[in-house]
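A short reminder: the numbers here are calculations on the coordinates, not readings from a lab. Treat the numbers as computed from the prediction; the structure is a model and nothing was measured. Cβ atoms are built from the backbone, for glycine too; each structure is taken alone.
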Structure 1
Amino acid sequence: MDALTLLHERVSMPLLEAPGPTAEQLNQIFTAAVRAPDHGALKPWRFLLIEGDDRLALGKLFTRAALSDDPELAEEKVQKTAGKPLRAPTIVVVIAKGLEHPKVPVLEQQISAGCSAQNMILAAHALGLGAMWRTGGMAYHPVVHTGLGLSADESIIGFIYLGTPVRERRIPKVETDAYITRWPEPNDG
């Protein structure tokens with residue numbers, strides 16, 4: 001697959017099943033991730049790989065976080081929260097490290113970590129895998145941050161769900177003109 005076809009045809013795949021990526025595919029995915037644009041060559045990211053029964057432990061962590069917000073949470077919502085990590089056989093938590101630097105603000109470092117997540121998704125697509133970038137309240141919850149071992153200067157950029165697509169997704173056509181403005185705008189007078 002050439003690069004432009006990859007970029008034009010990538011779609012999020014919310015329905016994923018086993019098998020997840022092989023060790024070699026994961027190596028390819030992580031190699032792509034660390035090639036993200038990186039002002040100052042800071043490598044302001046790290047990745048947590050969660051597979052197998054560790055997804056159940058992540059579900060328990062999500063449940064603990066949800067119950068800390070609402071101890072009376074309905075059992076149906078508790079079960080739904082616990083099951084979220086089971087939506088794919090492999091999850092990569094993309095974590096941005098906010099490093100002190102005189103020329104590279106933390107925001108640029110977070111964007112760089114976001115680019116590493118995008119590179120993962122593109123690599124997964126190129127390998128014939130499905131991927132879905134998810135955040136939601138759990139990405140920002142202090143109980144989840146503590147449970148995953150994040151330091152005070154780290155943030156979750158996203159949970160990248162990886163696996164085999166359950167079905168093919170239609171590639172929606174997007175007209176780009178609606179998103180482009182020339183500057184300065186042409187003067188009609």
Structure 2
Amino acid sequence: MTLSRDQVRLSKRMSLVLRHRPEVAGLTLDANGWVPVPVLLAALGISRAELDVVVAGNDKARFAVAAGPDGVDRIRASQGHSRRVVVDLDLPPAVPPGELFHGTPRANLEAILREGLRPRSRHHVHLSTDLPTAITVGRRRSPDVVVFSVAAGVMADEGHVFHRSDNGVWLTAIVPSQHLSVKRTNA
């Protein structure tokens with residue numbers, strides 16, 4: 001399903017308030033990033049049907065909806081929260097596949113080869129399971145992309161902890177440069 005321009009705008013607004021700045025909509029996320037759906041609907045002035053279309057149609061499955069302990073549906077961003085938004089996604093450690101990928105603008109190549117991948121303003125480094133997804137992620141910021149192969153299996157064997165978000169994105173605290181190799185350039 002392809003979202004309309006208005007639905008894409010709503011998705012971006014939801015990402016803003018559920019990942020980066022809940023206060024702009026008067027929201028308070030719980031410790032795990034959840035907010036009751038009726039509270040979000042009122043804060044954004046939208047219907048449940050509009051919300052459901054955006055959640056179902058979001059190509060990156062950015063949002064998770066689940067019944068809360070009180071039976072009221074709640075929603076959160078699957079991952080990607082800014083460091084300023086303190087949440088614990090309560091994701092269990094998971095054994096990653098042997099190889100994962102990270103796409104980024106070529107301008108970051110030398111710094112990453114020197115310092116490794118760091119979460120920067122986010123809680124975790126985000127990794128993809130396939131090359132096309134990594135290319136798409138890298139192209140969000142630049143058409144000139146480099147994709148790194150991450151030796152995730154070796155990292156896990158060395159004690160690095162990985163988590164898998166609700167939408168299949170792999171998360172880890174840091175990827176040291178020795179576990180990176182350039183997989184593809186000008187992707």
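Key figures for this structure:
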quantity	calculated
Structure with the greatest value (metric distance in nm of label points 7 Å out along Cα→Cβ at positions 12 and 156, set 1, 2)	2
Answer label among 1, 2 for the case where Rg and Dmax of the Cα atoms in Å, for residues 28-67 alone, calculated from the coordinates, equals 10.4, 27	2
Comparison of 1, 2 - label where Rg/Rh (Cα atoms, Kirkwood Rh), for residues 84-123 alone is highest	1
FRET efficiency 1/(1 + (r/R0)^6) of positions 100 and 164 (r between Cβ atoms, R0 = 35 Å, to 0.05) derived as 1.00 - corresponding label from 1, 2	2
Per relative contact order in percent (Cα under 8 Å, 6 or more apart), the highest-valued of structures 1, 2	1
helix-only ellipticity at 222 nm (-39500 (n - 2.57) for each DSSP H run of 4 or more, over all residues; to 500) derived as -11500 - corresponding label from 1, 2	1
Test item: semi-axes √(5λ) of the Cα gyration tensor in Å calculated as 31, 19, 14, pick one of 1, 2	2
Identity of the structure behind 18.8 (criterion: mean count of other Cβ atoms within 10 Å over residues 60-67, calculated), options 1, 2	1
